[in-house]
Structure P
Amino acid sequence: MKITCPCGTSKNYEHCCGPYILGEATPPSPEALMRSRYTAYTKANADYIAASQTGPAAQSFDANASKTWAQQVQWQGLEVFNSEQQNDIGFVAFRANFKNNEQAQNIFEKSEFRRIDGKWLYFDAVKITRNDLCPCGSGNKYKKCCLK
């Protein structure tokens, strides 16, 4: 049975994030890594999430708490607004939608990724202030857009 990948590409899991999560391939870009991390959260795969990060993200990561939380929410989908990379640093702006206790919630983030020894890793969330341009690409300030 073919399973559509949770990351939102409409590809089959086995031809999308599956090979990354199973360690059979390495994500070729920050966006591919971010999509695979979202998919790992939908599967409560804390081992992959831990292995795919470095820096501040890795220092503050609690695998047990993340796994417990990921199992308690119902994942509703991923929206990628933009992805960019220059040399060994990349950024991805996204919204991960989920329900927690039947209440719709989301994680809206601009993530920083770093390529270390040829492998992309999640580094940290970039702080978005109210007066920054919204990472969704609308051209509006964050406070008048996705912060609402």
Structure Q
Amino acid sequence: MRYADAHLKKILQSTRVIACVGVSTNPVRPSHFVARYLSLKGFTVIPVNPGHAGRKLFGREIRASLSDIPKDARVDMVDIFRRPEAVPAIVDEALEALPDLRTVWMQIGVEHPEAAARAEAAGITVIQNRCPKIEYQRLFGELRMGGFNTGVISSKL
């Protein structure tokens, strides 16, 4: 799917609280470093993984499900790190449990048109097959053309 850069940028600028479904406590897993990166960029990241419920990650309690997130958390976005077949149940739970939800974001390789249509019918913005970390880096100037941050300042005074 194609999304306008302005659309993605607006989502990332207006989002404050992200529930990361399927986050791993293993630091080499993509879900771990994406959640860590987003938390370092100032987003409040609420980790969701039933296998690690009750433990802490990035200073926050890992929740077993979206329904376990306190209502006053005011979740703006659900970032889904699960296989496509798990998406419908996650979207349904998000619509039920998160009254402030504005965006459902499915990670790279994750798409589910029917679940996306249900969320959109409820007024929720849906992004599929994209990574908010990559988009944030790309849209806010942290990535070079090759897709990585060189750490080298290339302009001279």
Structure R
Amino acid sequence: MTEKRQIAGNRKARRDYHILDKYEAGICLLGTEVKSLRMGSANLKDSYAAVRNGEVFLHNVHIGPYDKGNIANHEPMRVRKLLLQKRQINKLQSATQDKGLTLIPLSLYWKGNIAKVELATARGKRQYDKRDAITKREQARELDRVMKDHLKYNR
């Protein structure tokens, strides 16, 4: 079993969306993009995926230019093709068209020597959903703190 080494994560995704399903996809990269990813220069902020003509493409992913690259260096914000099985692509296409879901990348990571993207179907949260999640998280944190103090002083 190969380990996953994360390159970049999309922290806003879990805050702004309800995550429904997750998929692992390969990504078509150029040579300078791979070298740049090895140096850790990638950003998934505001990125999304879209299905067009039976293929899935990743938009708005910034992979910085390779420092030691020459004039043939890659464009940082280019659209990249994702590699998925046909039945997964059909499922994603029906989910985005029929149910109004969005495809967002959660993380970009190495699996062995291959760059992978964790792709998720997600539904956007409303503002009150975000506030509700924050209050639940704060209540859980407060409860943990009280329980820790209670155990500490009642020994």
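Computed quantities for the displayed model
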item	result
Origin of the derived value 10.2 (mean projected area of the Cα convex hull in nm²; candidates P, Q, R)	Q
Entry that produces -9000 once helix-only ellipticity at 222 nm (-39500 (n - 2.57) for each DSSP H run of 4 or more, over all residues; to 500) is calculated, selected from P, Q, R	Q
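Just so you know, all these numbers are worked out from the coordinates, no wet-lab data involved. Predicted model, so just to flag it, every value in this text is computed and none were measured.
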